[in-house]
Structure formats: C-alpha cells, structure tokens
Structure I
Amino acid sequence: MTLQVEGGVSGLVRLEDAVVARLRRGGVSFEVLVDPSGAESLRSGESLDLEDLLAVEDVFLDARTGERPSQSDLVRVFGTSDRLEVARRIVSEGEIHLTALQRRRLQEEKTRRIVSFIARNAINPQTGAPHPPERVERAIREAGVHVDPLKSVDEEVGRVMKAIRPIIPIRFEEVDLAVKVSSIFSGRVRGVLSRFGRILEEEWQSDGSWIGVLRLPAGLQDDLYEALNRLTHGEVETRLVKRG
C-alpha cells in the first residue's frame with residue numbers, strides 16, 4: 001500500500017492488517033482503512049470506539065494513493081465534516097473489501113461462534129439432549145454452508161439451522177428447572193443462575209434455603225449442573241418442571 005500518512009495513525013491497527021471500507025454516495029466513493037474483525041463487530045451492532053478500529057483516523061477518496069475529500073465534499077454528502085462520524089457511516093453502511101486470507105480467517109472465527117451458539121442453545125428433540133459442538137460442525141460442513149464473515153451471528157444462525165435440519169434432528173428449546181439450595185449457598189446461587197437464564201420464581205424458606213425456577217436454553221443444562229455442583233459441592237436439588 002502506497003498511502004502517505006500525515007498523522008492521525010491509530011496505535012491498534014497496523015496498515016498491513018487493515019482493509020478498505022468503501023461507500024459510494026453522491027457519485028463519489030469514500031474510503032477508510034479499518035480492522036476487518038472490528039468492522040464486522042461494529043456492523044453487528046456492538047458499541048465500539050471507532051478510533052480503535054481505524055488504521056488511519058481519516059477519510060479518503062482513494063486510500064491507496066492517500067487522496068482525501070474536501071471538507072465541503074463531506075458536508076455536501078454526509079451533512080457533517082466530522083471525519084470520525086463519516087468513517088463510522090462508511091464502515092457501517094459500505095462494502096468491506098477483504099483479502100482471501102482475511103475472509104477465510106473471519107469465516108472460520110464466525111463459524112466457531114455459530115457452532116458454539118447452536119450447541120449451547122439447541123437440542124436433539126429425539127433425546128432432549130444438546131448436540132455436541134463437533135456434531136454441529138460436521139453437519140454444517142455436510143450441508144455445505146458458507147458463513148458470511150460480515151454478517152452477525154444472529155443473522156447467520158437461522159440460515160445455518162435451516163440448512164442442517166435435514167442432516168441432524170435439532171431445534172431451539174427452553175426448559176424450566178426448579179433449584180433448591182441450602183442457606184450455606186443461597187447467597188451466591190442466584191448470581192450463578194442469572195448467567196444461564198431468567199429466574200421466573202423464587203422463594204426464601206424459613207430455614208434460609210432458596211428455591212427458584214429458572215428458564216434457560218435446553219443446551220445449557222449440563223453447564224448449569226456443573227456450575228451448581230461446583231458451587232455447592234453437590235448439595236443442590238434440581239428438577240425439570242413441566243410447563244402448564
């Protein structure tokens with residue numbers, strides 16, 4: 001890249017690691033140099049400091065040559081001369097130009113996140129148990145799903161689930177679990193449960209013990225049992241509750 005930088009260089013993103021985000025407006029293309037992974041996160045709705053994502057805190061007409069738009073061009077097209085605000089719009093609304101290696105790396109990372117999400121939140125309806133991540137990953141490969149590295153996990157999960165259902169029986173499902181712990185652990189158990197789901201009901205008993213009903217993704221049951229057993233050293237009672 002032949003960009004001549006005159007200041008405003010980010011300390012977090014190296015030029016050689018950055019990609020071009022390009023947005024065409026008013027017959028003109030505007031470009032910024034951005035970290036590809038950070039751009040994906042920003043486009044997925046995460047709240048991030050744009051300064052941490054840019055290799056150069058500036059907007060270009062051509063990032064390769066370093067040609068910059070005038071202040072009047074920015075105001076005419078974007079209604080502001082604030083280059084960071086313009087850069088945010090370019091990253092959020094424009095096209096991200098990835099190298100083949102960058103696309104493959106982002107694709108692999110996004111696929112891992114999707115596999116983890118499905119394994120933790122879905123079950124095999126034939127057994128009521130979650131699918132191991134390895135089985136989910138195999139089904140994705142067998143279905144030939146190509147994950148879009150620049151779409152959010154939420155956007156891609158629905159498409160992936162539709163593709164793998166003919167291969168493995170799977171669906172998202174929540175379960176209600178009644179939990180009872182003694183007074184020794186009652187002060188800490190609520191925090192553990194809140195990490196796994198929503199507490200629907202709770203009651204403190206006269207002896208100090210705590211009883212509650214938790215709604216959680218079915219695929220998280222094993223993780224929850226492990227966390228409760230670790231906290232209480234096995235002194236916990238759990239029971240699946242049928243919904244009325």
Structure II
Amino acid sequence: MERITSRKKFNQAVLDATVKAQKKYGFDMTKKSYSNSNTHNNEADAFKHAYLSWLLSYKYGGDFVAEQLGNFHENETPKAPLEEKNMDLWNNAMGREIAYNMKRELGDDYDLLGDDWASEYASRKIYEKMRKGELITNPNDKRRYENLELELLNEKDRVYSDGEFRNFDEKVQALKMSKYMDYIVDNNWEVPTEKNLNKRVQSGELIYVENYERSDGTKVHGYYRRRPYFASKKSSK
C-alpha cells in the first residue's frame with residue numbers, strides 16, 4: 001500500500017474521505033466551501049478523527065503507531081479546551097478499534113486490500129458507530145476518554161456465571177439459554193462457575209468489572225465479560 005509522505009496530503013486525504021462520507025451518509029457538516037468545510041465539534045469532526053486514526057493504523061503499521069501519532073497531534077494544541085481534546089481522543093480510539101477489528105476479521109488479506117475499498121469499508125464502520133452513539137459528536141458529552149472502556153461495556157459482552165443464570169426467572173432463562181450454552185462451550189464444556197470464571201480472569205481470557213457508575217448516573221453491578229479491544233494489549237501491527 002502506498003504511504004502518504006506529506007502531512008498536507010495526509011490531511012487532505014482525511015478531508016476528502018470526510019466530505020465523501022458526508023455526501024453518502026448525510027451526517028452533520030455545515031459546508032462553507034470544500035476546503036473550508038465545518039468539521040469542528042460536530043458529527044463531521046467525530047468522523048474525521050476516527051477516520052484519521054484508522055488511516056494512520058492502516059498506512060503506518062498498526063494501532064500503537066496510530067495512538068502515538070494521534071496523541072502527538074492533540075498535544076500540538078495544549079491550550080485547546082479539555083472537552084474538545086476529550087472528544088478527539090475518544091474518536092481517535094474508535095478509529096483504532098476499527099483498524100484492529102478489520103485486521104482481525106480479514107487476517108492476511110488486510111494487507112492486500114486496495115486503498116479505495118479499505119477506505120469505503122472503514123468509512124461505513126465509522127458511520128455505523130456514529131449512529132449507535134459510540135462516537136462523541138459534541139464536546140459537552142459527559143463521557144470521558146479515560147473511562148472509555150467502562151462507558152462502552154455492552155450486554156452482549158457479558159458472561160453470566162452459573163449462579164447468576166439460575167437466579168433468573170424461567171422467562172429470562174429461556175431468552176438467555178442460547179447465550180448461556182455458548183458460555184459453556186467457551187468454558188471447555190464446563191458450567192461457568194465463579195471459580196472457573198475467576199481462573200479465566202487470571203489467565204487474561206476474561207475481565208471482571210467492579211461496581212461502577214456511568215457518566216449518566218446509572219449504577220452498574222460488577223460482572224464478568226469478554227476482553228474488549230480497549231482492555232487488550234494486543235496490537236494490529
């Protein structure tokens with residue numbers, strides 16, 4: 001894949017992709033002119049940072065490099081409002097996650113992708129995250145980058161112990177039975193007791209989330225979950 005050696009050309013490539021995606025998906029971007037599009041503190045800003053971070057990972061060797069370069073970029077403007085920096089760092093992380101997942105899903109084929117196809121794929125994934133509310137599109141958002149892993153915990157990632165499952169009523173058990181059986185398969189065909197789930201936490205396969213409170217005030221009780229990208233030390237390099 002061809003690298004972009006000029007910073008000016010790199011920034012232009014990010015703007016081109018943002019404008020192209022905006023035309024396709026219709027997210028918020030007030031256009032003054034093509035070269036002076038309003039991509040500040042809006043949905044286009046969120047897309048731009050996620051795409052920039054994805055592109056850094058795609059072109060320059062992985063999410064570790066993308067994180068370092070993204071942080072360097074944010075530190076170039078030390079007087080920027082903290083809320084804006086929080087928004088940018090969050091959306092940069094979303095772009096790295098997309099790059100990581102593309103690498104995991106496509107394997108060796110990832111390095112053989114054409115640039116246009118890869119860009120379209122990443123743009124669609126970024127827009128999907130935007131629609132799900134996983135990007136920060138306004139600096140007044142109360143979610144914090146340093147709490148990103150907790151803020152993005154999803155029910156689909158949760159692993160119920162056998163004791164928790166048996167405490168559900170029959171209707172809830174019926175709804176969760178298929179997922180519970182998947183736990184048993186993942187647990188080497190053993191019932192997922194707290195004891196063996198704790199062993200999987202110690203080995204790094206799972207994590208245990210302690211009681212915490214979301215930024216909206218929702219209190220969440222501790223539970224087991226699959227290890228997400230943001231808790232992983234793996235790199236897409």
Structure III
Amino acid sequence: MNCNSYDAITFDVYGTLIDWEPAILAALRQWIEAKGAAIEDAVLLDCFDRARAHYQSLTPARPYPRVLRSAFAYIADELGLEISSEAQCRFGNSVGEWQPYPDSVDALARLRERFVLGALTNMDDASFAKSHALLGNCFDIIVTAEMAGAYKPSLRHFVLGLTKLAERNIPPQSVLHVAQSLRADVRPANLLGQDVVWIDREGRGLGHSGFGAELAKPMATFPTMESFVSKFLE
C-alpha cells in the first residue's frame with residue numbers, strides 16, 4: 001500500500017471516526033434498566049443493527065433521526081418492552097452527542113495535508129454537519145444518504161463520491177476508501193474494484209455482520225486510525 005498511489009481518501013464516518021456504539025448502548029442500557037430488565041450489551045447492539053438495517057432498506061434516504069426513532073420502537077417491540085415518545089425523540093436527536101475516537105481528528109488533519117478527503121455516510125445532511133464540526137470540518141467532498149437518495153451498501157454513495165472527485169481531476173484508481181463496516185463499505189468498495197482499508201477497532205462490531213459482510217475483502221486491516229496513518233505515511 002503506497003500512499004503515493006492515491007490523491008484522495010474517502011471515509012465511512014460512524015464506527016470509523018465517530019465512536020457511536022457507546023452512546024447508543026448507554027441510551028439503550030438506561031432504558032432497559034429503567035424497565036427492570038436484564039439484557040446483555042451484545043444482544044442490544046444486535047437488535048439495533050437489525051432494526052436500523054430494516055428501516056434503511058424499507059425507506060431509502062429516510063432522515064437518520066427517524067431511523068433511530070423507528071429502530072428504538074423496533075427494539076422495544078422485539079424485547080416486549082414499552083417505550084415513550086420522549087425517549088424515542090431523545091434517541092433520534094442524539095447524533096450530535098456522539099464523540100470522535102481520540103485519534104480521529106489528528107489522523108484526519110495529518111492526511112489532509114497531502115490528500116483530498118471525502119465522507120461517504122448514511123447520515124442525513126443536518127445530523128452529519130454536527131459530526132463534521134466535531135471532526136474539524138475536514139472533508140472536501142461529502143456524500144450523505146440524503147444526497148444519494150439511498151443508504152449504503154447501495155453503490156450510489158460510492159459512484160457519487162467518485163464523480164465528485166472526478167470533477168477535481170482525481171480518477172477512481174487514485175482513491176482509497178477507509179471504513180469500519182464490512183457490510184456497508186468494504187464489500188461495496190470490493191464490487192467497484194476500489195482499494196479499501198478496514199479499521200477494525202477493538203470491542204466494536206456494528207457493520208461486521210449482515211448480508212455481504214462475509215464476502216468483504218479489505219486490502220489491509222488496522223486497529224485504529226492512528227496505526228493506519230502512521231503506516232500509510234511512513
């Protein structure tokens with residue numbers, strides 16, 4: 001993997017750069033404990049992963065706060081527990097509270113000195129803007145689900161992102177994709193013949209399963225953004 005082979009790097013954001021799992025689990029755990037139930041974190045995350053995938057496929061480009069609200073109701077129904085509309089709204093509006101991993105901002109700043117950076121995200125425009133600010137407003141091109149009219153693993157994100165980069169005279173073969181989700185990012189990049197790196201963060205699992213994940217083949221795997229950037233730029 002030669003950094004001189006690339007002019008641009010695109011990213012999956014949530015899970016790769018934004019550490020969303022703890023915030024999602026904290027909200028679900030608070031609700032579960034208030035109901036006096038005992039459910040393991042792995043079960044809650046699995047419920048959430050299936051719920052969000054369901055609503056993303058059911059209504060492409062539904063604003064992500066609505067996906068979160070609907071996913072919460074889905075989880076409550078699956079577990080046989082009640083949920084209030086207030087709790088749903090808090091969960092739906094929580095995106096701006098999700099924090100970056102400790103290494104994300106510095107890693108992106110280092111990469112931006114040499115590469116055009118892009119974000120390919122399943123978030124809506126308004127919600128992503130909050131996360132983008134937390135990441136230092138580092139992205140030169142952005143493709144959201146709202147812009148693409150679809151959710152990854154649809155290829156629309158990737159095609160639109162590559163089109164935007166082509167407008168900057170950057171061809172597809174000069175673009176590297178970096179992602180945590182095997183299902184939504186690594187596999188679609190494979191299908192397009194695009195170089196892709198997997199950030200497999202310890203203790204994080206959203207996007208590691210689901211249709212197509214088992215076929216994902218990254219060209220390299222790193223446990224953190226810091227380790228990726230250090231190796232990539234050496």
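Values in this text are rule-based calculations from the coordinates and carry no lab data. Bear in mind that the values here come from a model prediction, so they are computed numbers and not experimental data. Cβ atoms are built from the backbone, for glycine too; each structure is taken alone.
At a glance:
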| read-out | value |
| --- | --- |
| Structure with the greatest value (metric mean count of other Cβ atoms within 10 Å over residues 185-192, set I, II, III) | III |
| Given 20.1, 61 for Rg and Dmax of the Cα atoms in Å, calculated: source structure among I, II, III | II |
| Winner on distance in nm of label points 7 Å out along Cα→Cβ at positions 65 and 161 once structures I, II, III are ranked, highest first | I |
| Distance in nm of label points 7 Å out along Cα→Cβ at positions 57 and 177 - highest-scoring structure of I, II, III | I |
| Of the structures I, II, III, the one that -11500 was derived from, the read-out being helix-only ellipticity at 222 nm (-39500 (n - 2.57) for each DSSP H run of 4 or more, over all residues; to 500) | I |
| Which entry (I, II, III) yields the derived value 16 for relative contact order in percent (Cα under 8 Å, 6 or more apart) | I |
